[in-house]
Every structure is written in structure tokens, then in C-alpha cells.
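Just so it is clear, none of the values below were taken in a lab; they were calculated from the coordinates. Just so we're clear, the structure is a prediction, and the values are computed from it rather than from any experiment.
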Structure 1
Amino acid sequence: MRFTNKKGISPVIATILLILITVAAVTIIWAAIIPMIKDKTATSTACYDATSRLTIDTQSGFTCINSTNHTMINVQRSAGGSSTFTYAGLQLTFIKSDGSSVSVEKSAADVPSENGAKVYTFTSVQTGNSTKVSIAPILAIGNTKKLCDAVVTVSIPACNA
């Protein structure tokens, strides 16, 4: 049996076609993945930058629980920061001794200015007689808001009389 009129592609053409298909597939996948990676990196960088500039000051005496069960939290913000975001607000999370928590959000107007501080006062109804507090920035990145991880958790001492 002879196969005389059968034609196929040469091995060289087949190899070139396989390489072109592979390059096209990698290009399409790369074009879809790179924007996702850039968005995640920009958000992570902005959150790191924002959280590194926020602290809860426990040394000044303004972060404390007074005898009438009002909790005062002194939040300070240092200078600098990335121009890729603005603070859209803050989330203060009050942690009770049983491990449960309650969160309170503050608007962008309530965020301390650069090198500034603000003291927030809460009632025991708002905080649920909490013993610890943490703060997390809420950032405006482009048209979206992103809640970053909490900066630090501190114990709330009793106010000095």
C-alpha cells in the first residue's frame, strides 16, 4: 500500500505554529493578570503607608475610660504619605473582655490632619464596656473605598482622677 498523494505540514512549520500559539496564549494571560497584580500592589502599598502613619496614643492620658463609662481615644497621624490615596475615614474596633467586638466608623472629616491628633469620645453604649481598641484606616483609592487591616490593638487604661 502506497501513500503517494497524502500531504501534511512539515515539522518546521508545525514547530513555528506551536511557538506562535504559545506566545499568543502567554500574551493574553499576561494582559489579564498584570492589571490585577498592579491593583493589589497599589492597595497594599497604600494601606501600609496609611497604617504606618496612624497611632493610638496611650501615653498622653487622653486614651482612657473615665468613671462615668465614657471612653476617650487619642488618635495621632504623622506627616507624609502616598499621593495615591486619601483617607476616607477610620474604623475603631472596641474589643470586650469576652472577645466580642463592636466597630465604629468615623468619616474623612474626623481623620486627624498631618502631624495632628484627635480625641474621640464614646459612651459605654457605643463601646460595650470594652477593654481594648484598634484602629484601621479606610482609604479612597480611585473610585473605591478600602478598609485596611488594623494598625495596632491597645488596652484602654482607666483615666487618672
Structure 2
Amino acid sequence: MARRIFIAYQHEDQMKAKGFNLLRWNKSVDVEFVGRHLLDPLDSNNESYIRSEIKKLISGTSVTVVLLGANTHDSDWVRWEIESSLNKDNPNGILAIRLDDSVQIAKDSEVGGVLHDCGAEIIDWIPSEFGDAIERAAKAAGRVVAMKSAGAADGTCGR
């Protein structure tokens, strides 16, 4: 079954994000998904409008794939996209993929903190592993709601 995923990325990684989206057509890679994204930027500087359009894209997905480039850790937009994915009535599973082996995301960075807090899996750029990782993220999607209902207001386990 093809998962509907939202692709979150830092603007400077746009070409890599486009390449990721094309993987679903590569017969050598066993990954099946329907990508929703802003690979072609909106013609607007209105932040409220942009946020509403992104929320529309996220609304029909079950997994958010975060592509981690060299500067993704400081992206307010990527952090907001992850948080929006987690705050849906049916939260998305979150999967992060390093675009380069040297990419490190500190837990105290904008994006690193939210990835850590939601328990996102972070994998390297190994296309043969993407399909299974997307499925694991989809299956884990309910954990944020379960953790919140366990009593901790911040979504942690409350221990």
C-alpha cells in the first residue's frame, strides 16, 4: 500500500527533495509512496497563507519525512511542519533522513529537539531502507497521542 507522506526540507535542499520524491518511480528502489510537498514554492510572502497551504498538504498524510541537510537544524519552517504533523487529530509518524553522512542534528537545535521529543527515527540516505522506515513511522504514529494521554502535558511519558 502506498503511504501518503509529507516531505519536509530546508529550501537549500530543494533539488535533493525533488530527487527523493522521484525515487518512487525508480524500479531499482523498493519504496512506494504518494508525496505531498512544496517542491515548487508558493508565489506568496504571506506567512499565514503559506502555513494554511502547508497544513492542507499535511492533512491527508500519515507520515512526515524530514530530509536533514546541513542547515535543517535551524529551520523554523521545518520545525513548524513537524509540529503541525504531530498536532493533527491523527498525528503523523515522523521519519528523518540524513542527506549526507556528516549531518548531525543536535538535540538542542530547533529541529533536533522536536525530532528527539517525538522519538523520530533518523536514518542515513540508503534508499533500499526507505520503504521499511516509512512503514515503521506509520505504525508508530499513535505513540504521541498515547504518551500525552498518559498524563504528561509535554507529551513525554510522565515518569
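Assign the value 1.09, calculated as Cα Rg over 2.2 N^0.38 Å, for residues 43-122 alone, to the correct structure from 1, 2.
Answer for the origin of the read-out: 2.
22, 19, 16 is what came out when semi-axes √(5λ) of the Cα gyration tensor in Å was calculated for one structure; which of 1, 2 is it?
2
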